[in-house]
Structure I
Amino acid sequence: MKLMIFTYAPAGLGHLRVTEALVETRPEKTDYVLLGSVDRFMTWIHRFTSINPIGKFIFLRSQYGLAEDIFTALYRKFLVLSSGALFKQLKDIVVRSTGKDEVWIIATHFGMAHQIGAVKERLMRETGRVVRLIVQVTDDTSQHIWCVRGADLTFVPSKHVRDKFETYAKMKGIDFVGKVIPYPLCSVLTRKLPKRLGNRHKSLTKDSGTIRVAIPISGAAVGLGYIIKLVKALNGLSKRFEFLILVKKSPFTKMFISLMRRLDRVKVLVGKNDTEMISLYEFLYKNNLIHLEVTKPSEQAFKAILDPKRVGGSLLLFTSAVGRQEVENMEFLERHQLLSRTGSLTHLRAVRLPNEPMKAADFIFWGVQSGLFAMMTAKNFRFSNKSLKSGEIGADGARQFWKKAARKFGV
């Protein structure tokens, strides 16, 4: 019998979204524990480097070249030295789980992954259990910090990233076993679009009718001023647009929430915490036909690997990238022709918005009027043959995670 321990960190909602997708697809009748980091420093750093101009500059410089190597070495050292409290938590959980001879720890954030990798051997010695550490990389990024010493298996969204990690791991003497799967998405998003919700393509080909625009605000509350101007401008261009804004309640978003609630055709869903934000996001898609989603190219970008006939198959309209991982997410989509500034539009699932919100509103309106968005949701839409053969595209990433893990460990 196995025990699953899922760990995640309060550094953006992406880690928690992937964790939920893996929890709901885990092997039947498998007991599990959710273990979140209580490291508020990590949360502060995430917000500081997302919003503060100085923080952004330092963060970006630390993600490339020699600066990345220095940052990675120092941060790994810090994580290993601060792993004592996590070890005690894990040991207590494992000891209390009677009848479990094997423990799989699934990490969706590199911080806790490094700490677990550092204490895994000791945990096995002191509990007598077999412990496996499985890491799921939550962006298509080859940042070295995601290459975890002590991990038994690492899942990545692309061969491109796997190959980069294999090269780096060999150079650093890290035992690295990487597997490629489509990015794990929750089952609400991967289901076929039910008839009761309507048809995206038909809605976008008509000259009238509601066009629903989902706008999930990132955990760091980035770009609120941009969103306010964009919504106001689109509201002025057409009464067809209905905005569904999802935002977490905090001192940083209080004024934003108040202002948005006063605008016409705007519905604001407010979450009290990260878990509630995930639930509200799924509720939003489960009960509404979402045509367009305005979002950062964070882990949200991977809804582009779903076809438009899926619940989560809305067209993605990207605001500016924050950090190397978001730039690399867009490069992933470009390799699959799902995002492009020029060239073939056959497989397009996402577009970049202009940095100026007024121009972005004009572009979205044009996208509807010109038929571009209708073309992107056509019922004969299909991914390229190259993408389909890559093993990087599709709705079954979470299930592939478990199949490949079971095959690796002989279960």
Structure II
Amino acid sequence: MKKSFKWIIGAAVIIIVVLVIFGRKNSNKGVEVTTQIVAKGTITEVIPANGKIKPVVEVKISPDVSGEIVELNFKEGDNIKRGELIIKIKQDVYISMRDRAEASLNSVKAQLTQQLAQFKQIEQSYLRNKTLYEQKAISEADYENALSQYNVTKEQIKAAEFNVKSATAALQEAQDNLVKTTIYAPMDGIISKMNVEKGERVVGTSQMAGTELLRIANFDQMEVLVDVNENDIIRIQERDTAMVEVDSYPGRKFTGMVTQIANSAKNIGSSIEQVTNFEVKILILPESYQDLVKEGLNPFRPGMSATASIQTERRDNIISIPVQTITTRNDLFTDTLANKKSDELSEQVFVVKDDNTLEVRKIETGIQDITNIEILSGLNEGERIVTGPYSAISKTLKSGAKVSWDDKKK
């Protein structure tokens, strides 16, 4: 019994010694981190933005006159040629208006003819009275009466001529309204949206905003309309390249080009939490999706969701490091320096020295893409920096701490 007890004590002592030795080894080994050698590379600055696909050319068609649709010759998705009749609005009222205007014009023309004939008689009478008055054959009162009648008739003719012009304009307007009851295609394309059915009543643009009947689009060229934040818009220029990802084609990237940047902002949200964005148009280059075109049909449809990565600047052969290696912790400085920089953020990285201890190095950065950032100063090519874990970089690592490292797997 005593021998068994001694064996148990001996085994426990051995285990304790092994644990102490193992602990010391781990203590000497230091904090485990991943590292990477600083090297030169290429960075393309990218601004991400979300939006919707739409045709470059899309025409909204609304009627100029109101009435009931009595003829509808196309449906949504149909191809259409310029000049083809799309919609006819009931013409009865407009034919009646034209006939009334025509009758009114004929009436005022007849009145003008009658007044011209009367004017000739009055003019001849006035000339005779004028001659007699000069010969002292009639009184001054008779002459003034003839002159007054002559002037009144002359002005009546002018009024009649104005009435003819007004009636002519009314007839022209009635004829134009009658013509506007038939709506023709203004361009070749596809009916991308049809909002009405045969038998519906529509409101013309002469009354309020009018009814949008349909839209005709040219699907040969498609673009993405994206919203870009006001902080990023100043870095975007026309003809910048963009990579476009469409939700309907996962894993596929299409090449685009910035064609238009809005001059005025559009505000989203309430006045308290308002977001200021600018609309940017990105043309999707046809050669990037040519393999998806089947039977001449564009693979994109208006309203599809898309994400664009706009490439604003590219720099080659520069020192770059992963974005997650940078920290802005103020507790890494000495007390004096920390107080001095309490109001500003300073970017630092952890550099692994030859003795596997850490040095906190202040750096200056430039442009960045989604994963890497340019280093303007503070690091040299060939130095080793800590890349992870991020929790250690952002919270626990200190200057002078001992580490054990593995190269970051790329």
Structure III
Amino acid sequence: MELREAYELAVRVLSESIKYRTVLGEDYEAIVDYYRSVLSDYGVHVTVHRVPDEYVKRSLRPSFNPEKPRYILFARIGSGEYTLQFNGHYDVVPPGEGWSRDPFTPVIESGRLYGRGSTDMKGGIAAVLASLVYLAQTREPGIVVEAVLVPDEEIGGLTGTGYVVNELGSRPDWVVIAEPSGVDNVYVGHRGLVWFIVKIYGKQAHGSAPWLGDNAFEKMLKFASRFIEEYRGVLNARISKYTYEDPNAAKPTISPGGVVIAPGAVNVIPGVSGFSVDRRLIVEERVEDVVEEVKELVGRISSDLGVQAEVEFIEMSNPAYTPEDSLIVRALRDSVRSVLGVEPRTTVCVGGLDLRYYTAVGIHAVAYGPGVVGMAHKPDEYIELRDLERSVDVYIDLVRRIEEISRLERQLGE
């Protein structure tokens, strides 16, 4: 197989995969079957694992369609004592409004391929699969190269990468998640999160007789103003020592008010009112410390204001980080430098990725893949086809580079 054919395969796989509306369980079986057929046609060994239905129902909220089956695809080539795993999620977010074209009909214009998932991250999957096929068709590598395609990253990853690592016990030596980092950038980590809702209590009454009630909404406004001002003051004093893709992310942040709780009727004095907070963690922080910090602050402010308040934690995950002197970071940077002729950046991703599942069990993992940074989840999402091709080049070079490193290590050990 020529490299040109690998590039063409990547474009073909990406174009076809965009047609599958892989949102919250829809088309999961169909897209996995498509990926399986492509790999099998080129002689790549593939197995498909269905996540147990009980595990899915136990792990997912009702709004995430837990009654729909989840599938994980494993593809493997090469042999040896070391394993390099490529990871990619095939689920996408809903298209939303504002598209100038059908989000699930791929369109190529001016070197760009448009469609939901083109950047996040069916483009990365296409590059990984084309690289595996190229390697399988030329010379089988002297290390195990594995691709794992998972569902549900967009809703937390418990039934995808979380299941692969924590339930199936996957323990590769190194991992590259093909998320859209930009071809000149390697994500060595990502921020963490703690989501919570603060509820303030009063006494419900009819809107025509407010003197009979105790308006929880008015209490919430005072509480929220104090909470936001104090907490932001605390967080602004903390600065991470690591390099983030956006310097603003080097400090912990809170985003309040994405969800507001109220009775839902104009003529009611609310007896309970509340607001959500999206708290993002820098690499140095841990969720257990943030939980205690929030509890202490909510308790102190409620005592000062003389209001009844409680906090409910609804989602949390730790940050992830792989040291820059790790072999996978050094090798990937060398591959980018060699293939693209640029000095790659290494940064911490502002958002969350599946890296945390690997780093939590001591596996060195990074994210690197094609896609337009900032285009994920937006209308008219697209990928630059040139970046798709360059990612194939980098992935192939990375495999050969780690293969050579492992060969030298074997010689030194003899």
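Nothing in this text is a laboratory measurement; each read-out follows from the coordinates by a stated rule. Keep in mind it's a predicted model, so treat the numbers as computed, not measured.
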Consider the structures I, II, III: one of them gives 1.04 for Rg/Rh (Cα atoms, Kirkwood Rh) as calculated from the coordinates. Say which.
-> III
Relative contact order in percent (Cα under 8 Å, 6 or more apart): greatest across I, II, III for structure II
Highest-scoring structure on Cα Rg over 2.2 N^0.38 Å, for residues 32-199 alone (candidates I, II, III) is II
